[in-house]
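K.L.:
Pasting the structures here.
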Structure I
Amino acid sequence: MLTYTVQQITSVSETTLEEGTNKPVVGATVTKLALTRRWEIKAADATGATLELSITAMRQQINRPGPADKDGKSTVDSSVLDSATPEGREQMAVYLNKPIATVKLDTQGRVVEATVVSGSADRLKAELPFRLMLPDALPGAGATWERAFVVKLDPPNGTGEKYEATQTYTYKGDNTGSAVIAVATALKTAPKDMAELPALVPFLWEGEVYFHKDSGRYAGARLTVKKEVANHQGEGTKFVYETQYTEALAEK
């Protein structure tokens, strides 16, 4: 059993043009997510392992633009979903402490097969469950290797469009028993339609992944995405996405 704690803060700001006046209107949403996810090893052999994912705890707070107050000033509409409360547990009953995905990984961490309870399993092939593809052999300091993958835009973000991307890994050295590996992600070709780019931005992770060499376990990650897309819905519009992601192997 492998248990990880995840903390993620995501800010999305979008500038649109007011109908009739063409004045810029900025709307920002901030999401704070904390969860505990558990991977249960169902089978393992020389070719890899099959694991089952469940969420055991989750708290999500979303702050959105609210209606203007009586003075015409903007307000913030905040909602919280927390599995620590009876109301939260009831709302999450469909997936809390239940298998939500089954994934077969090869020995390098790539997804061979995946099934999910809801949504598309394609995301697990683009965004690896353990954030890392290991190289064929243990690298030396400064060595790099790459993983090619495809991002598929499923509804509501698209209609199945596919974009090729590359993730580059750089072995930076060791820290307290863990290999420190830098990660950078880029699209091979930007979409011709700029309106599709905001849906691709969340896949463009950068940062560090940690791998415990003695145990052969993924130890965690510190990743970020910070991108700005200008004129994605016409001249004068703008999409700004920023997220910070931290994951750590929980102590037994």
Structure II
Amino acid sequence: ELWGLWNILLKILPSCPFFLVLVEFLFKSDCLMEEVKVLNFWPSPFGMRVRIGLEEKGVKYEYQEENIMVNKSDLLLRMNPVYKKIPVIIHNGNPICESLIILQYIDEAWPASQPFLPSNPYDGALARFWADFVDKKIFDAGSRIIRSKGEAQEEAKQDMVENLEHFEGALKQMSKGGPYFGGEEFGFLDIALIPFVPWFHTHEIIGNFKLPFETRFPLLHAWVTKCMERESVKKIVPTPERLLEFALQLRKKFVVD
């Protein structure tokens, strides 16, 4: 809301540098900063995408770690009583849940910087479609690789390769020759997918196979390299080794070798 008012003031104030600097100072000063809190569990790619989105928008926030493997805080249960899951952001006392919904909320609540979603309705629909594909297919296949063995794991590995093949085609279609899914701009689908990339190392080690990025997915391979250079991604995404260590502990709970 503050940023919306800021945009209105820019239109009605005289084009005097003094007025513009004064208003910008007031709206960015700590006394008028909006309250944003993130509830998250560090290995979650869903939580990572929320934090990357906030970093890209330059939004300051308080972070609360939720070790959901041990206990869920009273705050989490109050803020998300329906699903009782992370991530949750609390913006000026109002909770927003489900990572893709949160990501779109961030885009709309802080519109001053580069938008995450393209203005073209069809391009925006494509970005949402493939972001949903990440949650339904990429996450599912990765989880099955970690939690299964034998034929079930082999099927999950094949599904993961096929899913990435779909994404290679989507990147070719949507990027229009640019480095990101949105072309030249890092956006909604990039943020939705990139937190899952560090998990691929875990899938390869536990599944004892290699995802053929360089040979079959050259566009995705270049996309990963480009995304990993962004400060927001480097700041938020854990190392593949740390995620592997966590996954091996998780696997002990679900799989009997």
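Readers should treat all values here as calculations from the given coordinates under stated rules, not as data from a laboratory. What you are looking at is a predicted structure, and each value in this text was computed from that prediction instead of being measured. Cβ atoms are built from the backbone, for glycine too; each structure is taken alone.
K.L.:
Matching task: 2.5 is the computed value of distance in nm of label points 7 Å out along Cα→Cβ at positions 56 and 88. Pick the structure from I, II.
P.N.:
Values: I: 1.6; II: 2.5.
Value 2.5 for distance in nm of label points 7 Å out along Cα→Cβ at positions 56 and 88 corresponds to II out of I, II.
K.L.:
Which one of I, II has Rg and Dmax of the Cα atoms in Å, for residues 128-199 alone, as calculated from the coordinates, equal to 15.5, 45?
P.N.:
It must be structure I, since only it matches.
K.L.:
Here distance in nm of label points 7 Å out along Cα→Cβ at positions 112 and 136 was calculated and came to 3.7; which of the structures I, II was it taken from?
P.N.:
Considering all the candidates, the number was obtained from II.
K.L.:
Okay, moving on. Upon calculation of volume of the Cα convex hull per residue in Å³ from the atomic coordinates, which of the structures I, II produces 158?
P.N.:
Going through each structure in turn, the value belongs to I.
K.L.:
With distance in nm of label points 7 Å out along Cα→Cβ at positions 64 and 80 derived from the coordinates and found to be 1.2, which of I, II does the value describe?
P.N.:
Label of the originating structure: II.
K.L.:
Let me ask something else. Of the structures labelled I, II, one was used to calculate helix-only ellipticity at 222 nm (-39500 (n - 2.57) for each DSSP H run of 4 or more, over all residues; to 500), giving -1000. Name it.
P.N.:
I
K.L.:
Also: Once FRET efficiency 1/(1 + (r/R0)^6) of positions 40 and 216 (r between Cβ atoms, R0 = 35 Å, to 0.05) is calculated for all of I, II, which comes out largest?
P.N.:
The structure with the largest value is I.
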